[in-house]
1. Which one of I, II has relative contact order in percent (Cα under 8 Å, 6 or more apart), as calculated from the coordinates, equal to 24?
2. One of I, II was used to calculate mean count of other Cβ atoms within 10 Å over residues 125-132, giving 17.1; which?
3. Of structures I, II, which gives 0.75 when FRET efficiency 1/(1 + (r/R0)^6) of positions 53 and 173 (r between Cβ atoms, R0 = 35 Å, to 0.05) is computed from the coordinates?
4. Out of I, II, which has the highest value for mean count of other Cβ atoms within 10 Å over residues 133-140?
5. Quick one: log10 I(q)/I(0) by the Debye sum over Cα atoms at q = 0.08, 0.17 Å⁻¹ came out at -0.30, -1.42 when computed from one of I, II, so which one is it?
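Read-outs: derived from the displayed coordinates by stated rules, not from any lab. For clarity, every value in this text was computed on a predicted model and none was experimentally measured. Cβ atoms are built from the backbone, for glycine too; each structure is taken alone.
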Structure I
Amino acid sequence: MTATQERPSRTGDKLLGRVAFVTGGTRGIGAAIARSLAAQGADVAVGYSGNHEAAEAFARDFTGAFPDRQVTVHRGDIGSADDCRRTVGEVIEQHGRLDILVNNAGITADRTVLKMTDDDWRRVIDVNLSGAFYLSQAALVHMLERGSGRIVMISSIIGETGGIGQVNYSSAKAGLFGLTKTLAREAAMQLQRAGKTEGIGITVNAVTPGFIATEMLGSVPQKVLDGILAKIPLGRLGEPEEIARVVHFLAADASSYITGQTWGINGGLDM
């Protein structure tokens, strides 16, 4: 087990009784978010796209670390509207409710603009942006019926600054900002119309990780990595758990007056 998995089964109760669905939740930032939510008392569903053995291994480790929490795994293609709606339905069926949706799943297909193919563009937009819409749309129906919920988008600093060779990824991650703000406005409007203005309401927010120590940076040449580090005022990469803490903060009942906002977690790289 990693040090993260060896932490106590619970460290708080901010999310006790809640159910969270984290897409791309079996590794990297997604896995850290799933564990952080569980550490605050939530039952967790995690989505994954292809590696069933790795997903099952994650579930076993998760259960060992959090024996008092329920975990389920859900396979699907986030770029497919039907799969997104099906997995949200599965989570609600198996857990009885869905309180927190974390749109974390994402892919890259890096090429400069002049070399990018139609498929490179389309696939990244489908997964990183359209998938977040499909999942949020399905979750929002359920949340509006219940009068409460939390949706958190995992965007990226690249959506704010752009990135050479990442026009598809940057465009999709930037698109999440507009999706966040519009969903936040519409959720609030719908609750107002329904007269459901008491309680914790429905909020929609985004976080923008900077350069985080995950597998995604594993293929970056050391010379390039050194150049990145030199630009970060805090002088280091971020840890997945540092993203996860902000997500569980936004998911808590006490954060009910925060909606339509973007939270940068980047060591000061973008000020």
Structure II
Amino acid sequence: MKEIFFKDNVKINKKFLKKLEENLLLCDVGFNTSKKIISNLNKEICKKNILDEKIVLDMLKTQLLKILKVSYNNNLKIKKKYPFLILVVGVNGVGKTTTVGKLAWKYKNQGKSVMIAAGDTFRAAAIEQLKIISKKISVPLVSQHYKADAASVIFDAIQSAKNKHIEVLIADTSGRLHNNKNFISELKKIVRVTKKIDKNYPDEIILVVDSSSGHNVIKQTKVFNDAINVTGTIFTKLDGTSKGGMIFNVSNKFNIPIRYICTGENKEDLHKFDSKNFVKSILE
């Protein structure tokens, strides 16, 4: 995107702002968010009679960082309790189950005791996948049979984690279509059941979304947030195939902190979200 700022004889006018808006849209920033950014820039340019493209670029950076302000230095903090419960939600195909494994490995690598709950009982493959992952990273897994009651699985996992003084319990959940009413009811039930053990449970509800899914991300975020109050997000598949601009759209609309981003399939590819570096990468 930077190239539009440093062409010969750049003129800061309506045509320039229109081109900038088109670039934001091409980066998947979204129509309403792009309009908001350009409108704010235009007001400031007119007010201060700005003609220098370098100043406009700095103003754009400021606008983008302002949208991401809820995520700035707002990484997930694991409180000292047994266990700290992280509920991981999201639709099928976004990399949710593998993300559970990456989180487990990350916290174990930080010296914390970790347990996984196989709460996606709707997919037998998800249970088997977590069995393989948990064995590979040497983290205990609580699971039941295919189509078992997910709330029961997670309830048992909490009790087991308490008895073993586990610090972090990460619970996978089913990821059926986000417009499935039974599926949403199941998630609400899981939250209700955990609150019977601790009124503050879950300590964190992380929504995993595929950054290359375009405007479906907005629909998914709304459904999950309306149902169970999402407290953080993880964006997957930010490995060069995605433009990543959807992050601004979600942040602008829902103001939910971005906890991590995934940039690949390996367990090491889960990274804390750095808003300054992300804005820099978008503008390159």
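1. Computed on structure II.
2. II
3. I
4. Comparing I, II by mean count of other Cβ atoms within 10 Å over residues 133-140, the maximum is at I.
5. Values: I: -0.30, -1.42; II: -0.38, -1.27.
The value was obtained from structure I.
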